[in-house]
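Undergrad: Take a look at these structures.
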Structure P
Amino acid sequence: MNLTVKQQKPADKNWLDEQGMTIPYARTTGYERMAEGNIGKMAKQALDLSNKLTDFKNTLRIVVMGLHKEFIKSNNGRAVGKGKGNITLYNFDRSVKVEVNVNEPIHFDEEYIKLAKAELDALLADELSGASSWIKGVIADAFEKSRGELDTDKVLSLKKHASRTTDARYHKAMEFIDKAINRPTSKEYYRVWVRDEAGQYQNVQLNFSAI
């Protein structure tokens with residue numbers, strides 16, 4: 001993002017408000033003048049830090065990928081780390097650790113989820129189906145929302161129970177869940193750890209809200 005902060009100054013005879021109206025500087029209050037100066041200054045500092053973090057992340061990515069490539073080369077093609085794209089690297093005395101975690105979030109197509117739930121609701125509503133208590137519990141838990149969102153792991157957990165029932169509606173619902181799965185672009189998360197005097201790794205906080 002190319003963001004700029006426009007800061008109005010006391011030397012300006014007129015200031016513009018949020019509606020674009022011209023307000024004579026003499027009619028502004030002491031608070032408004034102080035807020036304009038200090039908030040604008042903080043915004044500029046925040047943008048500067050954000051740009052530096054972006055540059056650091058790009059540098060970190062280049063360095064880590066280069067080191068990972070060299071590690072594989074020096075160890076006869078053996079990779080390091082676990083999971084798809086996850087990497088853990090150390091310096092010589094292991095006092096510093098760098099982790100790269102690749103997150104591949106799953107989102108559901110809402111219409112297919114509705115179809116899956118309709119099949120399962122029909123199964124539960126059919127008294128002749130003799131739906132056992134485990135099915136009722138698993139289905140109820142899977143579609144319980146938190147903050148208006150479904151829990152991905154809970155919905156996918158329905159699939160592992162498919163072998164426990166022969167009801168065609170359950171299996172049809174699993175087909176709809178498969179079709180509902182949408183994997184957007186994966187995201188990479190970088191973390192740098194430094195070992196303290198007690199030998200414990202401490203995460204170097206690069207998240208503003210975590211400091």
Structure Q
Amino acid sequence: MPNRLIALLLTLSLTSLAADARQFFRYKDAEGQTVINSSIPPNFVRNGYEIIDDKGVVLREVAPQLSDEEIRSRRAEEQRVQDARAQDAELMKLYRSPADVDRAMRTWLSRLDMEIRLKKNRIDIMRSQFNELQSRAADQERAGQDVDTDLLVQMAEFESQISDYQTEIDLVEARKQEARNEFTADRNRMVIIYQRLHNRTWQESDSAN
């Protein structure tokens with residue numbers, strides 16, 4: 001091989017090595033001070049670093065490694081975003097606007113109110129029957145007689161049934177409040193979805209649309 005060619009290859013090789021040698025690591029040490037060095041201690045690698053040339057130009061940036069807690073937090077956030085998108089998709093299947101949510105809420109709460117009225121009417125009827133039995137028992141006592149056992153049993157049954165109906169009413173009232181909260185949350189979200197889809201602020205006048 002001619003000497004000139006050998007010299008050229010050697011020069012190119014040395015030039016390549018010199019180019020590699022002009023790369024440095026820029027990182028922060030334990031005190032938070034920026035350090036530039038030809039190597040980086042292994043214990044600082046996980047904190048992230050930059051590879052720069054001799055002019056300070058960033059050639060490559062290595063992000064910090066996430067801790068186990070940060071990884072869990074990021075995954076949880078990604079799951080939250082995914083769940084929110086799924087919930088938005090379900091809402092858009094049910095409603096076209098916040099006004100649709102309002103109508104659905106009124107319909108559902110009206111049904112619950114009807115259920116409560118029916119139970120209250122039943123309580124009124126049973127109280128009237130209980131009062132009649134109580135009046136008969138009082139008549140027997142005034143006459144110096146022992147109150148009929150069957151009469152006492154019937155009165156106790158009415159009291160128990162009235163108590164049961166009142167418990168059912170309380171449960172329906174709780175369902176009403178829960179439903180109202182859920183519909184309100186859905187409506188608030190639909191306002192955001194509507195504004196995002198239509199690129200304009202939701203106005204109550206839009207409920208006619």
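Each reported figure results from applying straightforward, stated rules to the coordinates on display, with no laboratory input. None of the values given here were measured: they were computed from a predicted structure. Cβ atoms are built from the backbone, for glycine too; each structure is taken alone.
Undergrad: Of the structures labelled P, Q, one was used to calculate helix-only ellipticity at 222 nm (-39500 (n - 2.57) for each DSSP H run of 4 or more, over all residues; to 500), giving -14500. Name it. Mind dumping the intermediate values first?
TA: Numbers: P: -14500; Q: -25000.
Going through each structure in turn, the value belongs to P.
Undergrad: When P(r) over Cα pairs in 5 Å bins from 0, in percent, for residues 37-100 alone is calculated, the result is 4, 13, 13, 12, 9, 9, 9, 8, 7, 6, 5, 4, 1, 0; to which of the structures P, Q does this value belong? Numbers along the way, then the final one.
TA: Values: P: 4, 14, 18, 19, 12, 9, 8, 7, 5, 3, 1, 0; Q: 4, 13, 13, 12, 9, 9, 9, 8, 7, 6, 5, 4, 1, 0.
It must be structure Q, since only it matches.
Undergrad: Check the numbers for FRET efficiency 1/(1 + (r/R0)^6) of positions 53 and 197 (r between Cβ atoms, R0 = 41 Å, to 0.05) across P, Q and tell me which is largest.
TA: Details: P: 0.90; Q: 0.25.
Top value of FRET efficiency 1/(1 + (r/R0)^6) of positions 53 and 197 (r between Cβ atoms, R0 = 41 Å, to 0.05) goes to structure P.
Undergrad: Identify the structure, out of P, Q, from whose coordinates mean projected area of the Cα convex hull in nm² was calculated to give 22.0. Spell out each step's value before the answer.
TA: Details: P: 22.0; Q: 30.0.
Answer for the origin of the read-out: P.
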